[in-house]
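Just below sit the structures, each encoded as structure tokens.
Each value in this text was obtained by applying a stated rule to the coordinates, not by laboratory testing. Quick caveat: nothing in here was measured; it's all calculated off a predicted structure. Cβ atoms are built from the backbone, for glycine too; each structure is taken alone.
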Structure P
Amino acid sequence: MTILVTGSTGHLGEALMRTLRDQGRQVRGIDIKPSPFTDMTGSITDPDFIRRAMTGITAIIHAATLHKPHVGTHANKDFIDTNVAGTMNLLEQAVAVGVTSFVFTSTTSAFGAALRPAPGEPAAWITEDVLPVARNIYGVTKVAAEGICELFARTMSLPVVVLRTSRFFPENDDDPDIRNRYSAENAQANELLYRRVDIEDVVDAHLLALERAPSIGFGRYIISATAPFTEADLADLRRDAVATVERLFPDMAALYAAHGWTMFPHFDRVYVNALARQELGWRPKYDFRHLLDCLRDGREWRSPLAILVGAKGYHDRIFEDGPYPLQRR
């Protein structure tokens, strides 16, 4: 099996390339930017480039995308060209060359406004059954690309698995209130409870999806660290997340205090990964319990792969008002 990884210069693409190369597997990385993990440089929007890149390919992990951080710097058409038309180019060529597994990296951002319950309502319990309500062009195009993937699986018998990944980037939060109140490490530790996943666990999910796609046919899964909550906790999480977390993890308060950290006062959602664990056999390792154990023992709580890949940013320039602009420029 020769695997094509799109977006091989990005966070996830590099992590996939590192892992697959370390396993001695045949893999080809493509990206619009050169890097030690990119074998061919070109755009997924170029059908001729995709045809050349797909020579001898039997499986695809499609991680290339314009992300939410690009909403303020790129036109709507750029998102449609890359996220929708680019995905179509890959799917069409995948069928043409007889690819046996296609894994599409999507995002929990696709749920959009469904992640924001009304004031006074409990936190949202987010499973694969929740209908997306896109909030920006990024969400619109990722949902559209998912739909095209499902169409190809149904009409072309192309085995496709869609993975809606939660946050795994190490960059600072785009919300200035979060940036000003919490260190990046503190904020990301808190997010492991309900909306974050380590990149090593994300890679594991992609490789399992690649293996299972032929037997699944088409599947869509949330990829996020295992949350310790049940639906019975949702009202308490929205009202007083600190007390709810301390009830489940009595050692949290002392460990956090020793590091000068604080917990978020409220959670607005909880991502549920039960279907991925059940159907993919996925076993994420880097959860909140792991984090607390590492804090107690003085160990690094992020995976070695997360440390290796590090922070990349999303733009070639630095912005004064945050990691990326929230409004289009």
Structure Q
Amino acid sequence: MLPKYEEHGNTYYDINGKKVDVLPFFQQVGLNSMRVRLFVDPTKASRENIGSGVVQDLKFVVKLGKRIKQQGFKFMLDFHYSDSWADPAQQTMPDSWKNASASALNDTLYNYTKRCLKTLNDNGASPDFIQIGNEISYGMLWNIGKVYPTDNNNWNVFSNFLKSASKACREECPNAQIIIHIERSGKPDVCRQFYQRVKDYGIDYDIIGLSYYPFWHNDLSTLSSTLTTLEQNFPDKKIQIVETAYYYQWLPQVDYDFSSKWPISAEGQKKFLEDLISTIKKHANVNGLYWWFPEENGNGVIDNWVNRGLFDDNNGKALPALYILGDFAK
């Protein structure tokens, strides 16, 4: 969302109140890779979803991706394969892809992925990591590509979707690493079953991608169990936490309340991240950690504050957690 905040005139500051240019500042504090989502046609999303940040079409991503690469960062591209949010609760078919058969969707998915990557390559925004789907624990392109991670029903259809996307990635970006991303990090055996099916169906990819939010996925010991399970069963695959975050104010209703351990404050957010980094550094196969929506910064861009970014929505100042995120790379 960074370009939208910049267009709106929102100002970013370091922790001491000095105005900063966000991407160079991220680099100064030790970050080395940026993740950007891509929707098929976000103009088709509902007003509610557009108000929560569904704006990233190909033109938006090309422009931001080029900035990211020029600044010297690695660039992770996150295909949502939807006009709006794609996650465990919704993997809605893009409006322009509706009424297609599974076979036709394979061609559409391949051609769309290939076209987007070629456009990025041609404009100096070649991704280094490519997610073929976002939080696809239950498949994608519903209902045709819907699956459950714990049974084989419909996996022949879903796996062919992933193969089509992966093939396009290998052809257009042969040096990029392909990520398959789910969010069942609170369920070690479910993760194992999902990636075993990925293996059994012969899907070509490089990295296991996980979302981990403690308020949805339980404590760090659970995450550690998941990482151990994946390392033991898929030792040839690297693992990345491609999404994490924690509140610094205004905790909503959540599945797991850890506010007694990590207070809902700037210092509590920092303590969570310190503990997370300490945990995942014990797992040799984990080589990536991304904070979700670090650039959140106050009014005027999204309809409601999420309160999980790395800048204070009240004043635009960097929060303490931002200064230790880069510690994972050390």
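Points to keep in mind about this one:
- For the structures shown (P, Q), FRET efficiency 1/(1 + (r/R0)^6) of positions 106 and 226 (r between Cβ atoms, R0 = 25 Å, to 0.05) is largest in P.
- Among P, Q, structure where Cα extents along the principal axes in Å as derived comes to 56, 44, 39: P
- Ranking P, Q by FRET efficiency 1/(1 + (r/R0)^6) of positions 90 and 258 (r between Cβ atoms, R0 = 25 Å, to 0.05), the structure that comes out highest: Q
- Top of P, Q by distance in nm of label points 7 Å out along Cα→Cβ at positions 66 and 250, largest first: P
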